[in-house]
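Some structures are shown below for you to check.
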Structure I
Amino acid sequence: MELRFILKQLILPPGGFLLLILLAWLLWAWLGRPRLASLCLAIGLAGLWLFSLPAVMEWAGRQIEREPALAEGEWAGLAQRAEVIVILGSGREEADPAWGSDQPSVTAIERLRYAARLQRASSLPILISGGLHYGQPPSEAGLMADALQRDFGVATRWREERSRTTWENALLSAEMLRGEGIRRVVLVTQAAHMPRARWCFEQQGLEVVAAPLGFLGVPNERPLGGWLPESKALWQNTRLLNEALGLAVYPLLYR
């Protein structure tokens, strides 16, 4: 497993907040620093609470999800605006007994379902980009291409199976497409991931038609108006924080 995955788990919620709570115990019990310990404990507990609130998740989603959804009336016209549909990988579920093998993650299936409808409306060919999850085969692109064919009846023309990051998704996909003389793509990924993904693909000289899905910053009926903690919101807020950090860091690393 790559070091960057381990660091992300330690830094992003809930890992980062749990480490603060552990640090508070060490400061109190071993180092005799009650004030600093109380501060760490307060930040850790407050962070866990805030990141578990759907209301916070919806607000954060509205700040990050900048690209509007494609109206269904635009789908058929995509063939005049682009030359290929590019679907980005999104992890995998390992060794599911129901299937007898690894499967695309829930978010990857959402992307496949949406891309299948876009493909039927536009007849554009499909490229799937996604390398080895935690360095182990099969590739995300391979799993997704198989699901796209078997479950949605849509073939994949290109598989990019080496990428490990969104930047590499763009870099390696662009290499494949330039060999075919293709420069205009419909990009399919989650709405929160789209700003970072679009930036990466445009840095490779590609023209991007954004096709975001899975919007989080939309109103939903929830108990107490979204101020009641939910475990799902903690996961969603963590993904949004990951995208916010990516938007800040990627231009420094890759421009």
Structure II
Amino acid sequence: MRKIAIYGKGGIGKSTTTSNLSAALSVLGCKVMQIGCDPKADSTKNLMGGKMVPTVLDSIKLKKEEISLTDIVFKGFNNVLCVEAGGPTPGIGCAGRGIITAFEKLEELKAFETYQPDVVIYDVLGDVVCGGFAMPLRGGYAEDVLIVTSGEMMSLYAASNIASAVSQFRSKGYARLKGLILNAKGVDNEYEIVGKAAGEIDTEIIHYIPRDGSVQKAENDGKTVVEAFPDSEMAKIYMSLANTILTGKTQAQTS
């Protein structure tokens, strides 16, 4: 079972990238579980026809000891298994602690043993890498970390912080940084800027995703590009990313 954590600054397109990657991996024949680790709980909505699924935390509150896997694991596009950790009521409680609670419940209910996914992808908010948001890096939850970034300054700043956190945990035998996914925002010389930043944190750009209107069109219908426009160039790009993940062979820039 491959276990991958995808981090990135809020608003960078991390969940869009993750859900399209999950969809592409499923098309390639993998059994995929995607776990959203953001209090907004919207990581998997484009795999679920635009619908928000009940979160683990909300289900714990509602069902208490009667909670089962069918309350928190849902089948989306092409049978991708969708889970949302959820978070506390805004202004009350700690979102990071919510992720820890959700992970503990998934373990208690033996989610991985029951569903036996080939690939588990954690979609994690990366503006702050502390407490529960660092949970996928620890305790064997994720083996590899990918960071979604653009050439924008704050996105690269977040990427550097995430890489630093991964480095700290790596010394303890935890997850390792596999590289950056450049989700282009149209910044001048963007590939070169991100390439330089990658070198500074001792990693590389493993894939380039250009800006394309088909992504928003698909999301307007509550779908990934892979589902909505399977023959499009963007779908091919996400399929190429999936192949990169499976083979470890970095794709050349296509911009």
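Rule-based calculations on the coordinates, nothing more; no lab input. Values in this document were obtained by computation on a predicted structure and should not be read as measured data. Cβ atoms are built from the backbone, for glycine too; each structure is taken alone.
If FRET efficiency 1/(1 + (r/R0)^6) of positions 2 and 122 (r between Cβ atoms, R0 = 35 Å, to 0.05) computes to 0.45, which of I, II did it come from? Matching structure: I. Each of the structures I, II was assessed by Cα Rg over 2.2 N^0.38 Å, for residues 26-177 alone; the largest value belongs to I. Quick check on the output: -0.61 is log10 I(q)/I(0) by the Debye sum over Cα atoms at q = 0.15 Å⁻¹, for residues 106-217 alone, derived from one of I, II. Which one produced it? Answer for the origin of the read-out: I.
Comparing mean count of other Cβ atoms within 10 Å over residues 34-41 across structures I, II, the highest value is found for II. Of structures I, II, which gives 15.6 when mean count of other Cβ atoms within 10 Å over residues 42-49 is computed from the coordinates? Answer for the origin of the read-out: I. Quick check: 0.94 is what I get for Rg/Rh (Cα atoms, Kirkwood Rh), calculated from one of I, II. Which structure matches? Here the read-out was taken from II.
For helix-only ellipticity at 222 nm (-39500 (n - 2.57) for each DSSP H run of 4 or more, over all residues; to 500), the calculated result is -17000, so let me know which of I, II that is. Comparing all candidates, it corresponds to I.
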